[in-house]
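Pasting the structures here.
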Structure 1
Amino acid sequence: MANGHFYIEDLEIGMEAAHVRVVTGSDIEIFAELSGDNNPVHLDADFAAKSPFKARIAHGMLTASFISTILGTKLPGYGCIYLSQTLRFKAPVKIGDTVRALARISSLDRDKRRAGLDCMVSVGDKVVLEGEALVLVPSRS
């Protein structure tokens, strides 16, 4: 199948897909509105300047959502269902950072139609988030 439309039968361990995005202040503000997380470290430049980060940072879950972008639209793609996700936040993402999310198939259970994926988000050479996802993948049959 084309990228974004894989069935469980198409998947192989080691397959990977990425998503790249520049995080904007508007992204953070929209995420705060949608999630209800209005922590001032995300929204108030003066408050954030006094934090250990010295500037506004993106919500960790906003950064993690770029993994969901991959799973739902690229690998495995359309029709997959999130079953679980672990997340380890390693460094902040700031306004203007270019994030690169990567997901790689690490395990397959074709009978149960499940795929495990190693997930990572980086800014340049620095890993800012890592974890594992488990998804239910459509089958041809």
Structure 2
Amino acid sequence: MTLTMHTDYALRTLMYLAACRTRATVGDVAQFYGISQAHVAKVVNQLARLGFVRSIRGAGGGIELARDSAEISVGEVIAAFEGNLHLLDCVGMVGVCAIENFCRLKKVLAEAERLQAEYLASIKLADVVPTRRQVAGAAPG
């Protein structure tokens, strides 16, 4: 499985917000990671629609986690951004292969997907967040 850039940026944004434990701006996140502010803004919009972050407008506004980092699973974020995580189409669909009725590979891949999803669901954002000191030490400039 290869995650999209949007999912990558979503996870990094959530990690940044959890590590800083304070309101930040899209510009802060983009500058910290050295990535496009426009891309981060799109990701933050989706994170807000999905209920992972709150966006506060006006003076002193910015973005912050909408839920505690211990309540957000990495798997939940990945599933929300990626949608279909099937290794092959046949795992999630019927009628795509001539041998699907007796294919053993389909069952193997389905089990691999199940294990992966279960594992990612067990990992919380809080488990992968760097410390404030680590973030401060990694800051550009």
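Below are the figures for this structure:
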quantity: Structure from which 2.2 was derived, distance in nm of label points 7 Å out along Cα→Cβ at positions 88 and 112, options 1, 2; calculated: 1
quantity: For FRET efficiency 1/(1 + (r/R0)^6) of positions 16 and 96 (r between Cβ atoms, R0 = 30 Å, to 0.05) computed as 0.70, the structure of 1, 2 it came from; calculated: 1
quantity: Which of 1, 2 leads on distance in nm of label points 7 Å out along Cα→Cβ at positions 40 and 72, largest value; calculated: 1
quantity: Parent structure of the calculated result 1.00, given that FRET efficiency 1/(1 + (r/R0)^6) of positions 8 and 48 (r between Cβ atoms, R0 = 35 Å, to 0.05) is the read-out and 1, 2 the choices; calculated: 2
quantity: Structure (1, 2) behind the derived value -16500 of helix-only ellipticity at 222 nm (-39500 (n - 2.57) for each DSSP H run of 4 or more, over all residues; to 500); calculated: 2
quantity: Origin of the value 0.10, where FRET efficiency 1/(1 + (r/R0)^6) of positions 56 and 104 (r between Cβ atoms, R0 = 35 Å, to 0.05) was derived from one of 1, 2; calculated: 2
quantity: Origin of the derived value 9.9 (mean projected area of the Cα convex hull in nm²; candidates 1, 2); calculated: 2
quantity: Ranking 1, 2 by distance in nm of label points 7 Å out along Cα→Cβ at positions 24 and 120, the structure that comes out highest; calculated: 1
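Coordinate-derived values only; no laboratory data. Only a predicted model underlies this, so the values are computations on that prediction, with no experimental measurement involved. Cβ atoms are built from the backbone, for glycine too; each structure is taken alone.
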